[in-house]
Structure I
Amino acid sequence: MRQIEHVVVLFLENRSFDNLLGWLYADQNNQPAHNIPPRPTPVYEGLESGKYFNARGDGSGARVEVARATTGWPPVNNPFMVPTPEPGEQFENITRQIFGAAEPAPGQAANMSGFLADYATLADPAIAAQIMQCYSPEQVPVISHLARNFAVCDHWFASAPCQTWPNRSFVHCGSSDGYINNDIYEPYGIDTIFNVLQEQGISWGVFSDTIYTPALTRIQFDHLWRFEGNFKSFEQFQALCRAPANA
């Protein structure tokens, strides 16, 4: 680890693992070159045709299987806008999605059976099946190339099965402080990774192409406002990347 001089965390909008990378190794029978830790036969916990499905939830018993590649759906008719509208991301929606019930019984296993039924409560049921479509590697070549040539975690999905702000908080400080949705609440009083880096004399910065994201970080953790000089534009990040190593 001594040779590592810089750590860059790329923070993107959330997507489900299956939606973006589920088919990554499907053409290789979900057998990548390596596993960490090693296995006798490497296995990628990806998708398989005909294996995964959700029931329609209309009493018909009909099922919709997970599909490789997205297609155009009305009203936008753009395969790269699937799903539209966005699926529910509040704690109650995700509970229904992963358990198939809004109030699962104690000890009930999460069988991922409720994605289609929950989405049909938010979108027109006639277009709800799009939630079962996942992008093919050909549709997302850049992130697929990175995943194949570096590493991808197939057993990690979210710190908490809930909305954005609590999960952002896990990234910054390892806790959601008990919150499960994007509610209006008092700023967190707990320290972040940025506080730790500052105390250890390690340089750090938060770079963004909008003013919204850095402001949101400091709304959640208002004790970070005093580090104004550490919140910078993406252009400043690019300039630092181009600068000599000793700059």
Structure II
Amino acid sequence: MIYYRKIGNIKALTFDLDDTLYDNHPYIMRAEHALIEFLGDFAPEPTHSHPAYWREHRLTTLKNKPELRSDMGMLRREVLTSGIQAFGHTGQALKSAVDEAFDFFYFERSNFKVAEEVTQTLSKLAERWPLVAITNGNVNLEQIGIADYFQKSFHASLAFPMKPSGEMFKAAQQLLKRPNESILHVGDNLEKDVFGAKKAGFMSAWYAINRPMNLSSEETTVLPDIQLGHLSELCDL
């Protein structure tokens, strides 16, 4: 553990999820590939559903509705609607296809379990402090096996813009009813998590499970209060 600042008395913890508690990339890639294959059933020909086709619909959707960058679920529904409609589906058939595809992806996206060493750490921490999840993604905490450790999870949406915006941090503080400066936020992203937490008045711990942690290779606006070598080091605080 590296200390960049002296930390105060911790009364609660908030956690990022993706790339902090698990390496998110392989799960997302697997789910994306599975979805593209699944969507072939709705195309005139299965080969019409390919990555470039869906990338184009995503780019067009974001160009028309840039606010959806803060809501991955709503963005995906809009992209699915656009792409499946272009396959020729309309009305109830379109709605049913979009619902089916969205549910398929959401299940596949969360079709894994967090490592036991991580859940053991969360269990120990939850015995000492209240925990809240703050994520820009939309993983299903129940499905990946960590819901019981958290009092609540906040997911980025139109109402709660993505970190480093402060809305989710503010909502977590109001739920926890602890002073901002007594809450330690743990996350992998130096901009979204560390800068976002510091801007909200939280303490910050930098931890990335998916890559070597080297400040010189990261975009850094502000240093974290502490840098963890392993998630379990939180138990020593």
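Only the coordinates and a few stated rules stand behind these numbers; no lab work does. Here the structure is a predicted model, which is why all the values come from computation and not from measurement. Cβ atoms are built from the backbone, for glycine too; each structure is taken alone.
From I, II, which structure was helix-only ellipticity at 222 nm (-39500 (n - 2.57) for each DSSP H run of 4 or more, over all residues; to 500) = -7000 calculated on? Derived from I, not from the others.
Taking mean projected area of the Cα convex hull in nm², for residues 95-182 alone as the criterion, which structure among I, II has the greatest value? Mind showing how you got there, number by number?
Details: I: 8.0; II: 6.9.
Once mean projected area of the Cα convex hull in nm², for residues 95-182 alone is worked out for each structure, I has the highest.
In this comparison of I, II, the computed figure 68 for percent of Cα pairs over 21 Å apart is attributed to I.
With distance in nm of label points 7 Å out along Cα→Cβ at positions 23 and 87 derived from the coordinates and found to be 3.2, which of I, II does the value describe? All intermediate terms of the calculation are to be shown ahead of the outcome.
Values: I: 1.6; II: 3.2.
Attributed to the structure labelled II.
Here relative contact order in percent (Cα under 8 Å, 6 or more apart) was derived from just one of the structures I, II, and that gives 29; the source is II. For which of I, II does FRET efficiency 1/(1 + (r/R0)^6) of positions 7 and 135 (r between Cβ atoms, R0 = 30 Å, to 0.05), calculated from the coordinates, equal 0.60? So the calculation was done on I. Computing distance in nm of label points 7 Å out along Cα→Cβ at positions 63 and 215 gives 4.2 for which of I, II? Derived from the structure labelled II.
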